[in-house]
Structure P
Amino acid sequence: MDFLYISPEFPPNYAHFIEQVHLRGVRVWGLGEAEFFSMPESLQSALAWYVRTDLNNLDSLQNALDELLRRKNAFGYGENFDLVESHNEQWLTLEAIINEKYGLDGIKIRDLPRLKKKSVMKRLFKDIGLPVARGERIVDISKALDIAGTLGYPVILKPDEGVGAGGVYRVENENQLQAHLSQLKEDYLVEEFIEGDIVTYDGLTDYDGNIVFENSLIYGDGVLEYVLGKDTFFYVNRHIPDEVRAAGRKLVPQFDIRRKFFHFEFFKIDRIYMPIEINCRPPGGAILDMMNYSVDDDLYRAYADMITGGRATIQTQKKYYCCYIGRKEKHYVHDHDEILSAFGHCLVEHDLNPPIFRQAMGTERYIFRSPNESEIFDIAEFVLKNRNQNAS
């Protein structure tokens, strides 16, 4: 099997996908933007060949693909790939273009609007009876001001196609909205501001679209608040709320997600779960590892088993709540040694984040697990207590 992987170097933990696939005898061909010898040796050795290129330039991408295919042919491995994967929403369009050009199984260009455009997602949410935030895609500034006036301030201004909190603004009044709109060069939506917790439904599907693993996260705040400076705290729930599971199991076939991870976000408003957006990828950062810690199993291995034709077997019974705590450049009450002394028995990972993650996810990350939700909250309070809070 010849497996083309886009951006094997980032995020760093996704190298485990390649290593696991390689262990099953698959030849992995890589396209990315990093220098080859900057990658870990374990990743280097798992790649049959790698070409560095500008993934945002279609001509450069095509030249890199031609080079990979020449190498494949020279090694006697045929003239095409069997599968392409990125696991990264930023490269989902490239994945579709490559599938289309080379006749590979997987998402195609026609699939991209429902998987990437929030305006299309909202329509599909409504089609299966799920509530959505009021709002519309912006046609012009005058219409946007009318929409915001009807909704009432504050409103949320967000790109129709985007990742995470990038380009998302909370707008407090008409002057702010006009200032933002005058600078926008892409399609945006204006939506009502929703006050509610954010809960997710995440998982993995097989080739037939069957859900083989499911998960739910609870966020202490939204990603936008983390970007704006709040400490980062969220956790894997041991129990998926029935309403979230029911909605998630409707959304997977509605968006035709097959052989893919997925990450769906909802607002929780009392007992109502309102979908925000869907992502046809794993949840970001260290969350896959947290999901693994919660069940004492390995989703990287399960994915490799699945794409090589076997059954994706993985533990589904959650043993632990698993939390992520990101510390930023602040003065905290407790240092690392004190954290270890108090909660070292729950600590499963501690490290610095890559620079690109630090604004939203913290400079320093801690991952803890416990069978008790109350202990997770105690840990978060202890680790994130800062000196200003102590003084007050």
Structure Q
Amino acid sequence: MRFYFYLILLLTLFSCKKENSKSIAATTFSKNNIEKDSFVPNGFNKLPKQYIEQKKYLINSFFDEKINKNNDFNGSFLVAKNGQIIFEKYQGFSDFSKGEKINANTSIHLASVSKVLTASAIFRLIDAEKLNLDQTVKSILPNFPYEKITLRMLLNHRSGLAKYSIFTEPNTVWGRIKTLHNQDILDLMIQHKIALEFNPNSKFAYCNTNYAILALIIEKSTGKSFPTAMKELVFEPLKMKNTFVFELEKQKDSVSQSYKSTKEIIKYDQLDAIYGDKNIYSTPQDLLKFDLATYSDKFISKELKSEIFKGYSYEKKGIKNYGLGIRLREWETGQKVFYHNGWWHGNTSSYITLKKDTVTMIALSNKYTKKVYQTMRISALFGDYPFELNEVE
């Protein structure tokens, strides 16, 4: 009898230990215990001083001619290789009325570059066996009205979901007066029987609704608010001290403001409380920490990365494609560039990562400009990428 008692006790302890191993708390996350620099990959060679100076000169010339022409850039800019910063620039104001200058610690709205970080939280939950890439959304959010849509389809924009910015526009659905939240989007899709734009997984269509729903999935899977879950899953483990999810009512007056190209401030609207697709603020140095972590199998498993960094939409011929939470350009000659751009109100952003050459390029602006999207051209300085520095795309 005593033998069976001890056997049951041991089984109970083992079961508890196994369950605890899947905790998503920042200090005990899954099998990846958070330790100092635990996500910084090894094996990056130190860059020669001459190499740094040469690249710095060329990047500075490009920045002055393409990004900061007429000295009108207002934001942050960084280029690094092997985790070493070669060039960085901080210029302008986070708030013109207060005279607050942008510096290395100034957090700027990432716009759709936020999707890259939202996706990374989903990947961590998948590695922790809290989610599965091909499980249906309905299995997580029971009221979700579309049976066949999976997490993968949300991540690669092949779900067919309608754009929330369009279907909520009529006053009979929501209108422009009330502030819209993520849960409202789901509720309205259910209430108004919003039709899909196309059959799931039949084609690609970039849609912010996908990532608004992913934010709800993160909340449901963790039992925590999206700002808290992102902090524990991504920001704190990577020591991204100046990165956070924007909460409209709490922070609208304290964050860097958004401006037209004329420096006219852009007011908040009914869509500014939606997160997941946007509404993460960060800095180039924090994004560099994130990018370095993507080389480590401890942050995201090697198996999962093989699914992330590949194209999914080949219905139309071309070099542009979308992976899971990341855009890519892939040429028949074999070169690949992974990136994501963003635009929300006056905020424009660009995050580029050259995996083969371990290069990171980041441009963030809170005063509207398309010039940040030229940053990708710097790829030509680091490999055989088909870009010309002196051309404008």
Using FRET efficiency 1/(1 + (r/R0)^6) of positions 275 and 339 (r between Cβ atoms, R0 = 41 Å, to 0.05), single out the structure from P, Q with the greatest value.
-> Q
Among the shown structures P, Q, from which was the value -8000 of helix-only ellipticity at 222 nm (-39500 (n - 2.57) for each DSSP H run of 4 or more, over all residues; to 500) calculated?
-> Q
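Any idea which of P, Q comes out highest on mean count of other Cβ atoms within 10 Å over residues 115-122?
Numbers: P: 20.6; Q: 25.2.
Checked P, Q; max of mean count of other Cβ atoms within 10 Å over residues 115-122 sits with Q.
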Parent structure of the calculated result 82, 57, 47, given that Cα extents along the principal axes in Å is the read-out and P, Q the choices = Q
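For distance in nm of label points 7 Å out along Cα→Cβ at positions 59 and 91, which structure out of P, Q has the highest calculated value?
Numbers: P: 2.2; Q: 1.5.
Greatest value across P, Q: structure P.
From P, Q, which structure was mean count of other Cβ atoms within 10 Å over residues 155-162 = 20.2 calculated on? Mind showing how you got there, number by number?
Details: P: 20.2; Q: 24.0.
Structure P accounts for this read-out.
Tell me which of P, Q gives 13 when you compute relative contact order in percent (Cα under 8 Å, 6 or more apart). Walk me through the intermediate numbers first.
Details: P: 13; Q: 22.
The read-out comes from structure P.
Bear in mind these aren't lab numbers, they're just calculated from the coordinates by the rules spelled out. Everything numeric here is computed off the predicted structure, so don't read it as measured data. Cβ atoms are built from the backbone, for glycine too; each structure is taken alone.
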